[in-house]
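**Q** Some structures to go through are shown next.
Derivation of every value follows stated rules applied to the coordinates shown; laboratory data play no part. The model shown is predicted, which means the values in this text are computed figures rather than measured ones. Cβ atoms are built from the backbone, for glycine too; each structure is taken alone.
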Structure I
Amino acid sequence: MKLLLCFLITLSFLPLFSQNDTMPDNRLVFSGYADFYFQRVFHEKQPRNLASFTNNFRRNNGFGVNLALLKASWQSNKVKLNMGLMSGHYPLLNFQDESPLFQHIYEANFKVDFTQKLSVEAGVLPSHIGMESPIAKNCWNLSRSLLAENSPYSETGVKLNYQPNEMLTISALGLNGWQVIGDYGQNAFGSQIQFRPNDRWLLNFSTFYGKYYWRDDLEPRLFLNFYATYRPVDWLNLALLADFGSQTEENDALTWQGYALLGQVNPNGKWTGGFRVERFVDEHEVLIGALKIDGVHVNGAAVNLDWKPFEHFAWRLELRSYRSDAVLFVYSDVRGKSQTSFLSAMMVDF
């Protein structure tokens, strides 16, 4: 009820902006999205959540809603406002340390274009790190890579953008911390550089540096993200992803890194295929450390087939497998070094 009240109050203020703006095309636009999924892990017969290092599609041997989103946007020639509320397994798992009210905020931000080259964004924003998002229909694969699952999907703060030309965009950010909405004393800074030499290439480099509560102490965290996308032909997309992180503990630097290769094949408008191969190494168990196994080394692979028979609906199937150098996966009666699952999801939007 509180979330609905906040949403309605926000909408009530939007027409006030349009009354003072002379642009004839000011409008309030509503949009929505939901995905309904079923997952079966071949090693596990009991219904339960999967490994804690993923935040999407965690339920096993059962049905669930990963993300249900309702969004309102208003835009003029210089200003854009966004407000989105969400529910489902994704927000409950990804924002479990936030207050119950903040857990359901997908985004709440505005953007002001001062000139054609300079703009500012502020509020709860999509993350400037990585190319994957919580909305599965916008991602090349149904599930997310381990790199995406272990880095922020959203952030709260201010983002200053400078675009000297159509090929280059440079951004600087001041943030509340590592994927936090509330102010917990974890102030951080970030940067992003995007370069598009032509319509087939995109190069991105993002950074994060700030304080993070690590084992009850507020310690510095450094994170670097790089990805490149390439479209060699109109029906094929390729992407290379790389992450590097360092968490300070007293005078030591505890590091992790991840790499992934993604592909998407789209021979026609109704059928799409995709694949992903990846490796994630968390030697000091900074992000994946619940089992205390003296270092995490995980290889993963996924293939998916998508069917879009008409607009606003998609049905996606995926086969995904992980293999670890150590005993990482916990089942109801045994532990293992591998995990293979089948995932199916139906998605609608408007």
Structure II
Amino acid sequence: MSNTLLWLQLLQLPLTRLQKRKLIERFGLLSALFESDKAWSFVTDYCRKHDRPLLAKEVYCAGAEQIAAECEQLGWKILTEEHPNFPVRLRMIPDPPFLLFVRGDTEAVSEPQIALVGSRKATPLGTKVAERFAKHLSDWGVGVVSGLALGIDTAAHLGALQGSTPTIAVLANGPGKIYPNRNRGLADQIVEQGGLLVTENPPGAALDAWRFPERNRLITGLALGTLVVEAGLKSGSLVSAKLALSQGSEVFAVPGALSNPQARGCHQLIKQGAVLVESPDDIINALHQPLRQLCSSSRDRGTSSSAQVAANSEDPILRLLSSTDLSFDELTEVSGLSVVQLQVELAKHELAGRLVRKAGRYFCSS
């Protein structure tokens, strides 16, 4: 039996992830858990001790084969924690998933990510802000991960799709049906543009309320930081912010009008220590070092040093800076780019480590 089928059997056991981890630690190999009569006897006693009814081993075996077949039919892949494309950051969160069901390009998770979340009942201004932030981050080589929900999540994915870096949507339900239904087209577009749909739930999993905070821990777990744009005081986005902090990542919040109830959650986060942001630049500056390292490694992956030198010599900005340092205003005059275009190009080069900024002037780093 393949390891993937063994992981799918483990997924079905009526135990928590922590309890399943303890079983794996006890028996060492996953195969031993299901293929040894002695081990299965222990599992039976363990489930009885925790008041969890256990079915016959053959039921879980048949269930695993059915899940695998459904995923293949739906066009989804299964990534176990042993798979080389399993997201590294998810291995490090306090309660990591055993496996993921994915549709799309798994290389999308190799890019640095920012989680962008917020209210489902977003205002037009909040939607516009989320879309603008997502587009700029995407243009700078930073992926945007969100939950495909209505409101801010939808705006985040739409903004990212206008940029140059794939976006990732983490679902609360399993492969197959897209929730909400009106975002089916958006989900297809995410995949078509090199992005990824992710869930830890199998096909046919009911969309129970408890699955949403479970989903949120994956959204924040994939990201270097979490940006909240509009959230009420009882919003699930505040749960996401707490999860991000527990995972050791930064939390950012966009302030809003005092009269906007959807801004109160963001104001509360700022009072509690979240970084107040007014533009995407604030996020880039706060996460400059980790973003620079990740962007540099992802951009240079598979690129020879001679090819990199050639690319640098062809880039007009790097060519201008190769002979002298220049200020932003000077670069605007000589590059022929608009202010917005120049900001995007400079941010890309700075994150990739090709140039540095000191005292308001830009220098080639090589």
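**Q** Where does the value 17.4, 54 come from, among I, II, when Rg and Dmax of the Cα atoms in Å, for residues 81-272 alone is the thing being computed? Before the final figure, lay out the partial values.
**A** Working: I: 17.4, 54; II: 15.1, 49.
Checking each candidate, the match is I.
**Q** Next question. Supply the structure label, taken from I, II, corresponding to helix-only ellipticity at 222 nm (-39500 (n - 2.57) for each DSSP H run of 4 or more, over all residues; to 500) with the calculated value -15000. Spell out each step's value before the answer.
**A** Details: I: -2500; II: -15000.
That value comes from structure II.
**Q** Right, next: Given a computed value of 20.6, 66 for Rg and Dmax of the Cα atoms in Å, which structure among I, II does it belong to? The partial results should precede the final answer.
**A** Working: I: 20.6, 66; II: 22.9, 76.
Value 20.6, 66 for Rg and Dmax of the Cα atoms in Å corresponds to I out of I, II.
**Q** Taking 2.8 as the value of distance in nm of label points 7 Å out along Cα→Cβ at positions 233 and 249 derived from one of the structures shown (I, II), identify that structure. All intermediate terms of the calculation are to be shown ahead of the outcome.
**A** Values: I: 4.9; II: 2.8.
The read-out comes from structure II.
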